[in-house]
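Below, each structure is written out as structure tokens.
Since every read-out is calculated from the coordinates, none of them should be taken as a lab result. Everything quoted here is computed from the prediction, not taken from an experiment. Cβ atoms are built from the backbone, for glycine too; each structure is taken alone.
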Structure I
Amino acid sequence: MSNQLLFRRAPAKLSIASLDGPIDLVVEAQYNPKELQITQPIGWVDHPSTTGQNKDIVTEFGGAKPQTMQIELLFDGYETGGVAGKATVAQHIARLKQLATVRSPSSSKEDERRPHHCLVAWGERGLPALRCVIENLTTKYLMFSPSGQVLRATCTVSVKEVDPAAIAREQRHREERKNTINRRRGFSA
């Protein structure tokens, strides 16, 4: 049996895309990660014992917490002069940085003065897509051309689950409170 028959490309690639736009702000894995680490914290709260006895410590459920995911992406352009899939290694890294950077720092709209809400997806039959924000981005540059062009790098992306609809509701609620306070003070909205 030939090696071609043994090796099949993955039909789906892990991707991280902006939910805020532009629509083409997507980073697709050149190579799918060999593993994903997903953490689901449980919101338990310990209330210290007033008697000093461990048996008197009360633990109660404090509410749901968002899950987190850590993804390691390898971008390798060594054999192709810095091109890793559909973009250069540097372009992949720049897109990840753009997803993790405040969209419009000087905007008057609060919603634009934050980094992108993202979607991490990996095929249709794999893990469910995760709506998230990038909490941490670590880039390790592994190889350079003689001229200094990045040929290989790994990016470790840590994301935290978010619910954009809940965030939008909270922002509307904050705006309504601000308008109410301003009306009480005699300011117009």
Structure II
Amino acid sequence: MAETGSAADFVAALADEYRALRSLAERAAAQVDDGQFFGTLDSEANSIAALMKHIGGNLNSRWRDFRTTDGEKPDRHRDAEFEAGESRDAVVAAWARGWEMLDGALGALTPADLAGHVVIRGERIALPRALARNLSHVAGHVHQLVLLAKHWTGPSWKTLSIPRGMSEQARLEGMTGASGPRA
């Protein structure tokens, strides 16, 4: 996106936030084995795999042909995103497809798009609101995923941000955490 100004800045800020969330989720998921990846805390809880499939499915549906079609695509099958049965590789592929769709949509946004609307489940929504709402949705599920990964790994957990007890040192030294300033 070559434009400069508030529209481009808004889109760049959103893209940065989405990238940070993706990185956080992927670094958390990388710490668990397959049993933990598919494990649930109880019969009503989601697994890391289900959360990744759901986020991938949501992003793929919302941002594919977003200018001209409802964001809830007929081929999505949302309920299946929460069902077990796929391999880890298949889950990661669905996750990646969703993020690729989002990246393409964000990269193609124009200032005119930001003044427009999208339709999600039949509801007409201003595009900036839809973007903010989707970012919030993704963030909520990413943080669930991180909590699950931390739970499953226990004492072997590798922090994704500034380690406990290191905040003051980080502040004094300008330390940015394990992944950079956004963790």
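Each of structures I, II was scored by Cα Rg over 2.2 N^0.38 Å, for residues 75-162 alone; the highest score is held by II.
Tell me which structure, out of I, II, gives -6000 once helix-only ellipticity at 222 nm (-39500 (n - 2.57) for each DSSP H run of 4 or more, over all residues; to 500) is calculated. The structure behind it is I. Structures I, II were compared on mean count of other Cβ atoms within 10 Å over residues 19-26, and the highest value belongs to II. Highest-scoring entry among I, II, by distance in nm of label points 7 Å out along Cα→Cβ at positions 83 and 171, is II. With Cα extents along the principal axes in Å derived from the coordinates and found to be 49, 46, 23, which of I, II does the value describe? Derived from II, not from the others.
Set I, II, criterion relative contact order in percent (Cα under 8 Å, 6 or more apart): the highest-scoring structure is II. Can you spot which of I, II the value 0.05 was calculated from, given it is FRET efficiency 1/(1 + (r/R0)^6) of positions 35 and 123 (r between Cβ atoms, R0 = 25 Å, to 0.05)? For FRET efficiency 1/(1 + (r/R0)^6) of positions 35 and 123 (r between Cβ atoms, R0 = 25 Å, to 0.05), the value 0.05 is produced by structure II.
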